[in-house]
Structure formats: C-alpha cells, structure tokens
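Below: a set of structures, written as structure tokens.
Read-outs: derived from the displayed coordinates by stated rules, not from any lab. This structure is a prediction, so every number in the text was calculated from the model and none was measured. Cβ atoms are built from the backbone, for glycine too; each structure is taken alone.
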Structure P
Amino acid sequence: MKGLGNAFTTDFLISFALVVVILLLFALIANLYSELSTVKMRYKRMMEGAEGESIEQMLSSRMSDINNAVNESRKIQNRLDVLDELVKSSLARVAVIHFDAFENTGQGLSWCVALLDRNYNGVIFSSICGQNNERSYVKPIEGGRVSSKYKLTREEEQALRQAMNR
C-alpha cells in the first residue's frame, strides 16, 4: 500500500499544481482583458476627439488649414517679389554737392544732385549759377556710368561716387 500512497500523493500534488497554474493563468487572462478594455476605451475616446470629432476628421481639417496657409504664404511671397522689383527701381542713392562754379561768385550757389536706384541707374541734375545767369543740366546714368554723349564735371563725378557708395 505504500506504493499506492506515494502514487496518490504524487498524482494529487501534480493535479493540485496544475489547478494552481490554471487559476494563475485565468487571473492573468482576466487582468489582461481588463487592461485591454481600458486601452480600447482610451483609444475610442482618442479617436472620437474632444468634441466628438474623429481623429481622421481633425487631421483632414488641419491639413486643409495647412494647405490654406501654404497658399496664403505663396501669395505673400509673390507680393514680396513684386515689391522687391519696385524697390530695386526706386530711388535708393542720393548725393548733393554744392560748389562755386566761378571764382568771383561765393556762397556755393551752384549744385549737382545724383539720384540713383539700386542698379545704379538714374540722373544727375546740375545747376551752374553765375552772377547774371543760371544754367541747368540733366545727364542720364546707366549702371553707374554716364553715356558717351556727355562728360561729367568734377563735381558731378564726386556726386556720382558719393551716391554709388551709399
């Protein structure tokens, strides 16, 4: 009987161990199911969004906003390009020189003004004042140089250099 008692005890212990393992696995499965339910609930809330809007709808809406912003940015860039072209052709460099054209006239009544854009195109206005008369001249400037038809005076050259260095 001794052998039968040992077998009974061994079979009993193995069975008891299997029941305990099964109960532990069952508890583990129940815990995992509970956590899965919590994750599903959180996922569902997240997908629905704060105002009941789904994440897909929110992303679609945001993409639409981003596309609108990109289009608006392009429009602004086009306007900036137009303004940049206007600025390039506007007066950007100015210099004024007063001088005495003749020895017997004082007070620096003669003058010349260089007006240039950013590309060094523009004009030089000159006024030569004498005791009894005054003469005015306009000479075109292209690329920082006067046309070969005209010759610049020393004062006009000085005004052109000053304007170009601004």
Structure Q
Amino acid sequence: MFDFSHIHPMIVHFPIALLIFGFIADLISIIFKKDFFGKAGLYLLIFGTLGVIAAFLSGNIAGDGLTEAGPLKNAIESHQNAALISLWIMAITTFLRIIFIMIKKYDGVFKWIVLILFFSGVLSIARTGYFGGELVFKHAAGVQFNLGNSLNSNELENNSASTETKTE
C-alpha cells in the first residue's frame, strides 16, 4: 500500500530549486535588463509558489503520522511555522507581481519591492528546509529503520527451525 506521507519528501525539493532559480533569473533581468530572464523568473515564481502550496499540504499529511512529544514536538512546530511563513511570503510575492504586471506598474520601485519580497521568501524557504532537515537527520522523524531483522513470523519460524537442524 502506498504511504501518502512519502509525497512530501518527494516534492519538497522542487519549490526550493524553482524559487532559487526564479530569484536569480529576476536578479539577472534587473541587472542586465533582459526580458527573457524576467519572464523566466515570473514562471519560476508561479510554479515555485504552487510547489510551496503542494509541499505545505503534503507536509501536513506527513506530519499526521508522527507522534509529537518533547524535542520532536518543538522541531515539528518550528518547521510548520517556518513553512507557513514561507507560504504566505511567496503567495503575496506572486500575487503582487501578477497584479503589478496586469496594471502595467511592474517597473522601477515596484520591481524592487517584488525582488526584495522574493529574496525574503527564498531565505524563508531555506530556513524551512533547514528545520525540515533537522527533523530527519537530528530527530529521525518519519525515518523507518530496517536493520535486517524485519522478518515476518513465518520467516522467523523457518529461520529458527533451520538453525536448530544445523546445530544438531
């Protein structure tokens, strides 16, 4: 049976990459005045923000299976809070950029406002990823250990029977 909690670690890297490259594309667009990079930055921002939404929702599903107690509870809350902040920053950035483009005001100071918001969103995404990494590598949240002793009861009986016959 497929475990839906696996979706979060499968997709979470996409919004991180899309948004980092989207920010870089926007920065190149502003510095070198290249429209191609501005358009690329817009599309990467939109798809990255959709990815943040998907990662946030799948993270909530993945978190439902974890027992929250002690240090793990604090780590989960830190990651969830950082993810929510990232979601809002990226949603607002995307919304403002689309509105500024639609009303033909995406120039000058408005471009810089969006770029600064975009940069703070990328930093927030990095912070969220750091807390997510702590969950996995420090607290082993969601990690299923298989140390070679995951035999079912039939295999255990067969294994012990064959061991007994060898020793006799």
Structure R
Amino acid sequence: MSTADAPLPVAPPVPGAPPHILVISAPYYREVVDGMLNAAREIFVQVKAKLQIVEVAGAFELPQALAIAAGGREPFDGYIALGCVVRGETDHYEFVCAAAMDALMNVAVAGRLCLGTGLLTVDTLAQAHARSRETGANKGAEAAVACLRQIALKRRFHPA
C-alpha cells in the first residue's frame, strides 16, 4: 500500500490519561517537516495529548535526541521523530538513512519506547512534499497514529 491509497489517519483510542508526547524534529527541509508536524498535531489534538517539541540539526541527531530525552527526568508516554533525507549524488544518503533508522529502532526497542517514525527517505523533494502536504495522507499523521497505538498497547500490557 502506498501513501496515495492509504486511508486517512485517525487517532486511535488511548485508554487512561491524555498522553504526554515528545516530538523530535529535524527541520533541514523546513516546509516538509513542518507539514508533517502540523498533521501530527491534528492527530494528537484528537486525544488531547500534551506535546513538547524539540528541534535537532538533522537525521543523524534524531536517535541521539531520543536517547537523551528517554533517559531524562521528564517522563513521556511516547515520541515521534520527524525528518527528511533526500537522495543526492553521493553514498551519504545510504549511510544517513540506514544509520538513523537503525538507531531509532535500537533506542526504541532497548528502552521499550512508544515511537512513531516520520523520517522520510526519498529520491526527490517532490516525493517529500507529496508525503507531507496538508490534504490527503501525511507521514507525520501516520507517525502520530503509530505512536498512539504503541502507547495504547503499552498501557494494556503494563498498566500503571
């Protein structure tokens, strides 16, 4: 299934108190990432989530920020990571994409974190815009829904 034919995201029910979410944003491509952030906010409003947003320099810093925040004093129910990497003329794209995605997964699994990932890895900026526009499917909204589903799952198996 592609983004084009995916159903529009809707917040799933989340039992308990409204979730506290940290959004980690790497706005190298500001318009693209802001489009995903706005769509994620719309999902989080549906469950009255409390949001905090931090910005990092780029995709490499997303997993580092996730690890730093997860080890901090402030408890979060979930996290989303938003960013965009566009293929260039060198191997840098492959290294950045693989390292960032692997590290995000490793931090999330090791810390049993509820993470929604909205790190676009695209060939062109036009593809990124298509996945972050205001109307239709949006990868930021999908990351928010994924995060909320993980929170609901965690609350089911690990009630407070």
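From P, Q, R, which structure was P(r) over Cα pairs in 5 Å bins from 0, in percent = 2, 10, 20, 23, 21, 15, 7, 3, 1, 0 calculated on? For P(r) over Cα pairs in 5 Å bins from 0, in percent, the value 2, 10, 20, 23, 21, 15, 7, 3, 1, 0 is produced by structure R. Computing relative contact order in percent (Cα under 8 Å, 6 or more apart) across structures P, Q, R gives 34 for structure R.
Looking across P, Q, R, the calculation of distance in nm of label points 7 Å out along Cα→Cβ at positions 67 and 83 that yields 2.1 traces back to Q. I have -27500 for helix-only ellipticity at 222 nm (-39500 (n - 2.57) for each DSSP H run of 4 or more, over all residues; to 500), calculated from one of the structures P, Q, R. Which structure is it? This value belongs to structure Q. A value of 1.00 was computed for FRET efficiency 1/(1 + (r/R0)^6) of positions 11 and 35 (r between Cβ atoms, R0 = 35 Å, to 0.05); which of P, Q, R is the source structure? This figure was derived from R.
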